[in-house]
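K.L.:
Structures incoming, each one as structure tokens.
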Structure I
Amino acid sequence: MNDPIQQSAIETDWAVRMRQGMPSSDRWAYLDHAAVAPLPSVAAEAINDWVADALANGATDWGHWRDRVESLRCSAAKLLGASSEQVAVIRNTTEGVGLVAEGLDWQAGDNLVVPECEFPSNLYAWQHLKDRGVDVRVLPVHLDHVDYDQIEAAVDARTRLVAISWVGFRTGFRIDPTRVARIAHHHDAWLFLDAIQGLGAFPIDVEAMEIDALAADGHKWLLGPEGAGVFYVRPALLDQLRPLGLGWNSVRHAGDFTNTDLDLKPHAGRYEGGTYNMPGIAGLAASVDWFNQLGIERISGQILELTTELSERLESIGAEVASDRSPDHCSGIVSFELPGHSPRDLQRACRDRDVVVNSRDGRLRASPHAYSSSGDIDRLIDVLEGVA
């Protein structure tokens, strides 16, 4: 398409459609998707359908809702660049971290590498391995700005795993998973990626990026409800990861309760031991389907445009932006300070004006999504200028 006017109209229509799918935008300038996002209409409708069905019919239509599990698995696989058999449906990122931390056959003298800036869930599970003789190499970093050379220097022949976030939760520093994977693989180690701050905001291809295992739940950038997420493990590594929480649903003959043979599913479904969070899964499946329809590349481009605009507007009023906004490292998170003002006080002032931001590490953190608008940014700037 060569007509710039027609192209602009199409882009505007796309943005309007996405914003119309987010009823929260009628009231709120919601710039806090790095914490807990509001639900889109499609997710709310799916959850309400489950509630209405359970209320009227009990479990008589359970098979239909079980199909939503497979729908989420397939939609998430498409988003990840994986096959559906490589994806498990889990409750949250923490569960996925634990599947790897407790599933690997660690030996005394093994080590792993993890930056100190990780979200606690991606630290505690690894630190918990110390009493098994695992050397947990926690890398000191500035903010969450990870240095590849520092990772390379920490990895050696006894390294079993590098654990790292795709996007840091503090200032939104985004790493190149492929580059970290190749450092790990050069030493026959795994890469585990905490993807919660990137999945739904940026395109990903787990095979091309050589990611060994990944976890993310859906209540941030995927615009899903809390309590539903996805876990990926590279097929060649499946049998190296001892499954935890085994139950009736871990085996090939799931549902045949008279057969007690331990015959594990030959795919990532073996990690789904028991019953599912059906309403949460229904909501997340609807959101991920919506994302696949909208196009993750377009979503990503819009997020980066908005955060660039936000960073420039913040600097124009004297705010100090801590986030790395270079093309290789920028993300949907903008961390900033307004000198002389308490971040918590500013956060409360924003909430009083229906502007939602958060604070981390003594800074304000704003995280717009693709449906956010320049008008939302105007509302944030107006509040900040009003107290400055």
Structure II
Amino acid sequence: MTDIPPIEDELRACTMCGYCVPTCPPYQEILWEDAAPRGKVFYMRQYDERSILDWLMRRRPEIDEEFAKAVYECTSCGMCEEVCMVDIPFTRLWDQVKRWIVDLDVAPMPEHRHLLANVLKEHNILGEPHDKRGDWISADVKQAEFPEIVFWVGCMQSYKKQNVAAAAIRILNAAGVKYRVLGPSEWCSGSPLIRVGYSKVVEEQLMPHNITAVAGTGAKAMVTTCAECYRTFVRDYRELGGVPPFAVYHFTEYVAKLVKEKRLKFTKNVPKKVAYHDPCHLGRHCNCYDPPRRVMGFVAGLQQVEINPNRNEALCSGGGGGFPDAFPNQADGITAKRLEQVEKTGAELLVTACPFAQERFSGVANKQGKSLEVKDIVELLADAL
């Protein structure tokens, strides 16, 4: 009988109240208790309480592929932790459980195994050639020998959303910031790997490399546009024992700082009705709600409207935790619900700070034949320079 990770206190703390059940996005689509946090906790508690006799007689529950499937019915949105009446740290707990069942070789799901293969071979989740990670870098990228900051680009922005990286460079140039871009020296932050149970690889390989690469530039701060990369440097690395010797900013936090220091000013009028979606990794996981809204307030003509629900109660886009890879139809259902909430605002433009959320919204909107424009918030800010 295999011991569970050191989460017995969390399992015992659960009162089985069920507050987490209706708020769980996958449960809303799957409608089976094992998809909800309470169901998973109950199963693990039953497993932990098995006696030697139960084990010898092979009585269920078992830690098998069926259990693993239930564990991965999760978008890593953190809503269960948000509503928990006894403050169980579910975000960390699910990462620990996934690492445990990966070590037991009953996980991850087949749809997730390519993520590790891609990162080990090419240092990015997409499997794109590593030596082309910096191909987006143009003559507009003015690298400094002694940088103030490192602009951490991320896998998605390096290969699929290079327009976001270019928009960030425009803003940094306009503010006269001395920056460095790592190019091929930048590896995947590891966020997608942690969410599917490969945190050991992140702890032993990606984290040490990335912290050293940024620190080696001499910059006192790192800035990123990616909500997942931000969460990984700010929270995950510290939980894995790594402490970056530099400040970490989300791009909107850094823009607010530049405006406050009178280094940056937005001059163009953007007469649009805009709704902002709070990414789970930036919002619930890192409590970064105000900076994105504050910087949009610097743009003349912009009318901000709130999606209901928002901030700590915002519905997940359906794009996290490897959920769309394994459960594409259910992921589309979650995204469609959020798009319905956006539609009720009457917004012309939906902005977010997560490349995976942007992918979900654009993809599902296209499937539905909707003409909603979706942008990264950094693109919106660059348009207002």
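K.L.:
Out of I, II, which one gives 16.6 for mean count of other Cβ atoms within 10 Å over residues 212-219 as computed from the coordinates?
P.N.:
That value comes from structure II.
K.L.:
Comparing distance in nm of label points 7 Å out along Cα→Cβ at positions 20 and 340 across I, II, which structure shows the greatest value? Numbers along the way, then the final one.
P.N.:
Working: I: 4.5; II: 2.5.
If we compare distance in nm of label points 7 Å out along Cα→Cβ at positions 20 and 340 over I, II, the biggest value is for I.
K.L.:
Could I ask something else about it? Which structure, out of I, II, was distance in nm of label points 7 Å out along Cα→Cβ at positions 252 and 276 derived from, given a value of 2.2?
P.N.:
Details: I: 2.2; II: 0.4.
Structure I accounts for this read-out.
K.L.:
Quick one: relative contact order in percent (Cα under 8 Å, 6 or more apart) came out at 23 when computed from one of I, II, so which one is it? Before the final figure, lay out the partial values.
P.N.:
On the way: I: 23; II: 16.
Corresponding structure: I.
K.L.:
May I pose another question? When semi-axes √(5λ) of the Cα gyration tensor in Å is computed for each of I, II, which one produces 36, 25, 18?
P.N.:
Source structure: II.
Readers should treat all values here as calculations from the given coordinates under stated rules, not as data from a laboratory. All values derive from a computational prediction rather than experimental measurement. Cβ atoms are built from the backbone, for glycine too; each structure is taken alone.
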